[in-house]
Structure P
Amino acid sequence: MKVQNMTSNNGNKIANQFIIYDDDIWYFQSYKSIIVMKDTLSGQIYLDSKYWDYSTTTSKYRNIFLGEKKKDTEKKIKQGIYALTDLNNLFARKRILTNLNKGE
């Protein structure tokens with residue numbers, strides 16, 4: 001597992017905004033909350049149902065992580081492309097990871 005601060009356009013580390021690389025699963029974490037989980041093999045995106053749109057700062061860096069604007073994220077949620085779940089509950093996150101490993 002590797003944790004990196006997100007960086008600004010000038011290459012400066014952004015405080016409290018992290019990308020976590022855990023093999024093929026990447027996370028975006030803002031402060032102490034996981035906001036996005038991405039399976040890089042399948043491309044499946046999971047957003048935390050409580051914190052995905054928590055603040056302007058969280059939204060800014062979530063958009064950068066996903067490479068899209070908020071309206072695109074909202075559209076993908078409505079279409080069922082992105083799943084909303086409790087990423088900050090360890091048991092819920094482990095259940096998702098188990099299902100990914102099974103190919104579900």
Structure Q
Amino acid sequence: MSAPGSPVARDRAPAKKARLEARITADQKALFQRAAALLGRSLTDFVVGSAQEIAARTVREHEAMTLGARDRETFVAALLEAPAPGKRLRKAAERYKDAVDL
């Protein structure tokens with residue numbers, strides 16, 4: 001048995017204690033099995049991985065749409081009504097131009 005903090009203990013995946021069950025048709029199961037076999041994965045690994053991938057993508061897309069809708073007017077106003085650059089920003093731009101020979 002490895003000691004806590006040892007390389008073996010740190011490399012272990014979190015314990016999988018939750019369960020998920022689904023009723024599917026025989027055709028769906030055959031399709032999932034075929035796809036898993038083509039990728040060299042177990043059926044469980046294929047189904048869980050696929051579900052996790054689309055769940056993460058769905059959450060990302062939903063969060064992006066929510067942010068875009070809520071903050072669109074503020075963002076556009078900031079772009080259209082941007083203040084003139086201050087003295088420090090102008091000096092920084094000059095230093096950058098000198099550094100990259102623009």
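The numbers here are math on the coordinates, done by the rules we state, and not lab data. All values derive from a computational prediction rather than experimental measurement. Cβ atoms are built from the backbone, for glycine too; each structure is taken alone.
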Given a value of 3.0 for distance in nm of label points 7 Å out along Cα→Cβ at positions 21 and 69, calculated from one of P, Q, which structure does it belong to? P
Matching task: -0.26, -0.51, -1.49 is the computed value of log10 I(q)/I(0) by the Debye sum over Cα atoms at q = 0.10, 0.14, 0.24 Å⁻¹. Pick the structure from P, Q. P
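Assuming -9500 is helix-only ellipticity at 222 nm (-39500 (n - 2.57) for each DSSP H run of 4 or more, over all residues; to 500) as calculated from a single structure, say which of P, Q it is. Mind showing how you got there, number by number?
Values: P: -9500; Q: -22500.
Here the read-out was taken from P.
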Structure (P, Q) behind the derived value 41, 16, 4 of semi-axes √(5λ) of the Cα gyration tensor in Å, for residues 45-92 alone: Q
Please state which of the structures P, Q yields 0.50 when FRET efficiency 1/(1 + (r/R0)^6) of positions 61 and 85 (r between Cβ atoms, R0 = 35 Å, to 0.05) is computed from it. Q
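For the read-out semi-axes √(5λ) of the Cα gyration tensor in Å, for residues 13-52 alone, a value of 18, 13, 6 was computed from one structure; give its label from P, Q.
Values: P: 18, 13, 6; Q: 19, 14, 7.
The value was obtained from structure P.
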